Structure P
Amino acid sequence: MPTRQALLPLPQLQNTSTTAKRFQATLVAEPKRLTVADRKQTEFWLYNGQLPGPQITVNEGGTVEILFKNHLPEPSTVHWHGLPVPADQDGNPQDMVPAGGERLYTFTLPKGSAGTYWYHPHPHGRTSAQVAKGLAGTLIVRAADDPLAHLPEQHWMFSDVRLDTQGRIPENDMLDWMNGREGQFVLINGQYQPNISVSTQTRVRIWNNCAARYLRLALPGCLWQVVGTDGGLLEKAAEPQEELFLAPAERVEVLLIAIESSRPTLISRYYDREKMMVTEEAVDLTLAQVAVEAKGNLDLPEVLRPFAHLGQPVAQKRVEFSEMPMDHGDHSMSMADMHNMFFINGKTFDMSRIDLRSKVGEVEEWRVFNNSHMDHPFHIHGTQFVVVQREQNGTVTPEPFNAWRDTVNLRPYETVVFHVKQSMPGIRMLHCHILEHEDLGMMANLEVING
């Protein structure tokens, strides 16, 4: 696969509307053959023939109308990951678009929804396969009062792809289903080990759109200053840090801090997420060559965005992720066994079963416990939440800053406590965002009802 090419900006989905505050466009999911490695052709499944899918840029207060055309040989959906959209517009697995069919998604983005989002399929049992073939794209919601709008921006969308010796994207094997699929090629904006030029006065939005790969990003000689998470800007910029950790599906906005210009290598440090039946060598991954221009640190506003506190919880929820106990020396498991391996509150996913209920407008405290030996990233649809604290081995660690999130990692036997409020009725999904685990049933239905 070619390396050391200049990082290209993400392609944009063009707005065909001539009406103010309205975004209209068409997304077509279809097979497409590309030459990517050793002059071999690979069949991808892509949005509008692009790898990655085109970036959608919209504004708070605007109405979005996306016509989705499914030219795949199987059903699919488009899930608007993290966006506060009506439940019937969120691409849930209960609302499949058949092969050859089409569907109009429409929603209006409320004030306060500015942030860094993405979109991907959500057909139960086939999400991981469709994302592995290339179906994913980024989405940005912008605010009129964004205090960082004057800064130049870069967008780094991380994904990975696995190719066999013939250049084909293979189906999952048993270990993929157990641990989540990781491709041998980690891409940034669809490019392998590109050259990146960036300054310390550039706002960088970063997406981890991998199905299962965790990122521990490090750039020697530089620090990362987080200014935003999944759901937009923080109240105040976080303290600079040497490493940037992103679980699958997480996003951040950062500024680079550097005393002098340099040309470091962007790496992802090895992360032990306690995979099943696998012994790995602790190897760091080379992701890109980066030319960092030190322009001095920015004089940031004291408050980037006033934080809209949710208030005191009036209801509680308890969620437990767990796995089927197994002998790690037993390699004879069948796919039937796998579909009874990953649980939420002791059950595998049932499309017709309501697992939890919430009321519109009620602030809830959720305690999500990972009662298993491996990491699982938790994701909930239709809203953002605020992590309050983390609990592990008897130690309670308050969250260092308030941030809007829709995805949070859970370490083995860790409890994450967060506050959340749903604003619209309907069925919402909550699940592990290791996509293979989601497909195998580590997912549940939340019914949100009017109070």
Structure Q
Amino acid sequence: MSIEDIYRIYSQHSEICTDTRHIKKNCLFFCLKGEHFNGNTFASDALKKGAAYVIVDEEAYAINPQCILVNNVLQTLQDLAHYHRKQWHIPILGITGTNGKTSTKELIKTVLSKKYTVLATKGNLNNHIGVPLTLLSIHKEVEIAVVEMGANHAHEIKDLCQIALPNFGIITNIGKAHLEGFRNIETIIETKTALYRSVQESKGKIFIHIDDTLLMEHGKNIPQITYGSSPEADYYGKVIPDDMKCKVFLPQTNTLLSTHLVGAYNFSNIMAAIAVGQYFKVPISDIQQAISSYIPTNSRSQILHKGSNTFILDAYNANPSSMIQAIKNFAHIKHDYKILLLGDMKELGADSIQEHQSMVDLIKTYNFSSVFLIGPEFAKTEHPKGWSIESMEKAAEIITAKKLYHAMILVKGSRTMQMERMLDYF
């Protein structure tokens, strides 16, 4: 069946489902395959639970007219999303980067929603499945779509751009992450900057951080809207010193923005949202209110209080560049009793020991009250006695026994470490 024919069916059944645990009545169910499962085996169950049609790619599962047989279910999902995207002549803002993608996306969504009906990627559904699902959620009321794009292997951003066809783009930054998949920083740069090249091909514009020389180099000769701390930027601001949360002053509009975001490293994310908002004519008072009211969730730079302790919970993920930012920012917070509670950084491949050692060496330059480094990668480093704890279970025992009070605690680590669990032991 052609994409045009499938699109006609989709037009009548626009709810897309990929998980039989969350079936919506009259949906179009895509039997996606995973590393350890064959999605085709769920076709019958999906129909029983109310799916209007199921998309399969193995003939044995095409058991009735409600089963649409295609060559590849994932490719069909992506092709359908691409076809659907081409029906809409609206701004499609693609966002990628090593750190800050989701925070920037959420800030931009919050700002633009003051004036427009905005569709944005849910959570961090930013991969080869999530991006098509986001695009297929565009409907006639949507005025702007904000599409987050993630990658952990070469060429993945290019592939996502070929589906989404963004006409605006933001790269938050480029740093070391997923080195296991990318192999080196050069491949990361090539992969991320594919967003710029895609926007250029669409004759669109990029929003670019003027203070980032790497991004400026790769964004030259592309129509751009600049933001940052330099007065030469189209939209500029400066960080106002504050003990924990990032405050920003905008000289051009004489506006002070207080935020719930931790650390000056969030400045570029905030300025990106301000630049996008102002470019799309959102009143500055609405931008101010939107950013000031935005509260991060899901272990992303959250400030939490438990008993007498204050936590900076930034445990959604970690890589060398974000870990360095977090440690340096934490070091400058004024508090008498500061504790580092850090978990391993994953997917660093052959560079893992070196990158973890760099974190240990950085920590040594500061005078933290206590340091807990959890996981087998930190255990391989040369570190002061008592810093390393190889397992979460042992860490829980030690922290419970110490009975820590009146402390400021930074909690950070890769997603698989689930460092937020450590709060249960305080």
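No value in this document is a laboratory result; all are computed from the given coordinates. Small disclaimer: the values here were computed from a predicted structure and weren't measured. Cβ atoms are built from the backbone, for glycine too; each structure is taken alone.
To which of P, Q does the computed value 38, 29, 20 (semi-axes √(5λ) of the Cα gyration tensor in Å) belong?
Among P, Q, the structure yielding 38, 29, 20 for semi-axes √(5λ) of the Cα gyration tensor in Å is Q.
Can you tell which of P, Q yields 14 when relative contact order in percent (Cα under 8 Å, 6 or more apart) is derived from it?
P
Who wins on distance in nm of label points 7 Å out along Cα→Cβ at positions 344 and 392 among P, Q, i.e. which is largest?
Ranking P, Q on distance in nm of label points 7 Å out along Cα→Cβ at positions 344 and 392, first place is P.
Computing distance in nm of label points 7 Å out along Cα→Cβ at positions 40 and 184 gives 4.1 for which of P, Q?
Answer for the origin of the read-out: Q.
So Rg and Dmax of the Cα atoms in Å, for residues 296-383 alone, computed for just one structure, reads 19.7, 59; which one of P, Q is that?
Answer by label: P.
As an exercise: FRET efficiency 1/(1 + (r/R0)^6) of positions 264 and 408 (r between Cβ atoms, R0 = 35 Å, to 0.05), calculated from one structure in P, Q, equals 1.00. Which structure is it?
Source structure: Q.
Given 22.2 as the derived value for mean count of other Cβ atoms within 10 Å over residues 136-143, which of the supplied structures P, Q does it correspond to?
Label of the source structure: P.
helix-only ellipticity at 222 nm (-39500 (n - 2.57) for each DSSP H run of 4 or more, over all residues; to 500) computed as -1000: which structure among P, Q?
Structure P accounts for this read-out.
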